[in-house]
Structure I
Amino acid sequence: MNDLDKFDYAILGALQVDGTLSVAELADKVGLTSTPCWKRLKRLQEDGYLDRRVALVNRRKAGLPVTVFVSVRTSQHDEKWLAKFAAAVIALPEVMEFHRMSGDVDYLLKVVTTDIDGYDRFYKKLIRVANLTGVSSAFSMEQIKYTTALPLDLVAHGVAVG
């Protein structure tokens with residue numbers, strides 16, 4: 001497991017809601033004074049619990065309203081091929097998430113784009129980067145839930161996970 005306590009989880013939870021909090025504001029929210037809060041925050045960063053702090057941009061307002069889940073199948077399963085394929089897919093800016101899967105689908109991509117034509121341009125780039133057995137696209141009709149916040153309460157309160 002890990003060596004986090006309730007204050008550590010509270011710090012992580014508060015930062016998931018607002019990554020711009022100052023140490024003083026964060027300390028106030030979690031019930032600590034600034035110095036112990038700063039030390040915990042520094043340890044959480046050094047230990048890799050915080051990957052980075054970012055601003056979340058509204059994709060629709062930014063002109064990227066279309067989300068597509070792309071299932072990829074291939075007959076290639078060696079490490080050299082995967083390294084080349086992964087590097088090429090990672091370089092495609094439309095790809096928001098890229099997963100190697102178990103089951104019938106080998107890879108799953110979450111793609112954002114401007115419109116159907118934008119997706120078609122992406123698709124043509126994708127099929128140029130590797131020899132693929134199949135590509136299937138599912139367009140999101142409506143985003144019902146979206147969060148970047150992990151469900152820390154599952155582990156913070158002792159509930160068994162996994």
Structure II
Amino acid sequence: MSMDRLIETIRQFDGVLELAPEEGSAFPPIAWGDRFYYYAPDGQVPQREQPFATIVTKNYPDDALSDLDRPDRWRLNIHVGTEAFARLIGESPRSDGRAWDFAATDVLLPHPVYRAQGWVSIVNAGPRTQAVAQRLLRQAHHDARSRAERRAQSAPDYEPGQ
């Protein structure tokens with residue numbers, strides 16, 4: 001699965017807001033070239049919500065175990081939650097877990113930094129992980145939409161000028 005095909009898949013989900021910071025944008029240079037996906041049907045970045053998925057194309061200062069600075073490497077990151085993480089990875093997201101090769105390609109892995117928050121990752125998703133990546137992305141989008149709907153239902157009605 002190419003990164004372009006993956007991006008097109010995510011763009012087809014309803015209410016998706018894609019942030020794709022570019023050189024010279026208001027975003028910090030470290031984010032340039034990466035992509036962040038939110039459920040935001042109003043087109044506004046949610047104020048208290050993390051993206052449901054990201055695609056990173058380079059190492060970050062605290063995140064270099066996937067070796068993304070090598071040519072043609074990228075990593076899909078998906079928030080799956082703690083229960084799904086345990087089912088998928090076979091260990092608690094808060095455990096130290098076994099030793100993982102975070103640079104392995106086309107393999108579902110715990111996120112090297114955000115595993116405790118229920119994130120998984122795939123470096124250069126390909127034929128072995130295409131189906132699971134699509135399924136997890138659909139579920140992550142659904143979960144983000146459900147959270148947004150719950151927040152909207154629990155927000156008190158507000159009338160300007162009252």
Structure III
Amino acid sequence: MVETWLALVTGALIVVGAPAAGLAAAHAVDDGAARQPPGRHTVSAVLTEDPPARIGVDTSGGLGTRTHATVRWTAADGRTRTGLTTVAPDLRAGDRTSAWLDRHGSLLRDPVTPGGVRSGSIAVGTVTGTSAGLLLFGAERAGQALLNRRRYDRWEREWAAEDPRWGRPAA
């Protein structure tokens with residue numbers, strides 16, 4: 001009876017609690033990204049050098065395929081500036097790209113893009129939800145083991161009490 005209730009409550013917590021934990025974590029990532037410094041904007045920039053070759057990286061534009069390279073752009077005051085930022089690895093020197101600047105006009109080396117925030121929140125939410133579900137399942141299994149242990153101890157005591165009667169030789 002206790003095992004049934006334990007399994008039922010755990011199942012309900014996994015069905016409701018694990019997705020809720022995942023959503024809460026995903027929203028926390030989104031909220032953190034929303035608190036990025038105001039005034040960020042993009043400018044058109046030109047690569048001044050080829051990005052370094054990355055062995056084993058798919059350059060088709062998937063996640064995690066960005067690399068660092070030096071870019072040149074024209075600042076709001078008309079002066080030409082250069083700096084290191086993330087770019088797609090398939091670009092070459094002379095190609096145009098977008099560079100992110102803060103409200104002071106300084107280049108952001110590793111800007112958070114909307115696509116990066118979305119993929120990050122999905123990943124964090126998925127890992128958190130799955131971890132919560134596995135944690136609840138593990139707690140349920142530990143509860144089952146504890147109940148079985150108590151049951152086995154009770155059976156052992158009952159057998160010990162009955163054993164003298166069964167172990168007597170026939171007279």
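Nothing in this text is a laboratory measurement; each read-out follows from the coordinates by a stated rule. Keep in mind the model is a prediction, meaning the values are calculated, not measured. Cβ atoms are built from the backbone, for glycine too; each structure is taken alone.
Tabulated data for the structure shown
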{"read-out": "Read-out helix-only ellipticity at 222 nm (-39500 (n - 2.57) for each DSSP H run of 4 or more, over all residues; to 500), computed value -11500, structure in I, II, III", "value": "I"}
{"read-out": "Relative contact order in percent (Cα under 8 Å, 6 or more apart) - highest-scoring structure of I, II, III", "value": "III"}
{"read-out": "Structure with the greatest value (metric distance in nm of label points 7 Å out along Cα→Cβ at positions 33 and 121, set I, II, III)", "value": "I"}
{"read-out": "Of the structures I, II, III, the one that 1, 7, 11, 10, 10, 9, 8, 6, 6, 5, 5, 4, 4, 3, 3, 2, 2, 1, 1, 1, 0, 0, 0 was derived from, the read-out being P(r) over Cα pairs in 5 Å bins from 0, in percent", "value": "III"}
{"read-out": "Rg and Dmax of the Cα atoms in Å, for residues 73-136 alone from the coordinates reads 17.9, 59; which among I, II, III", "value": "III"}
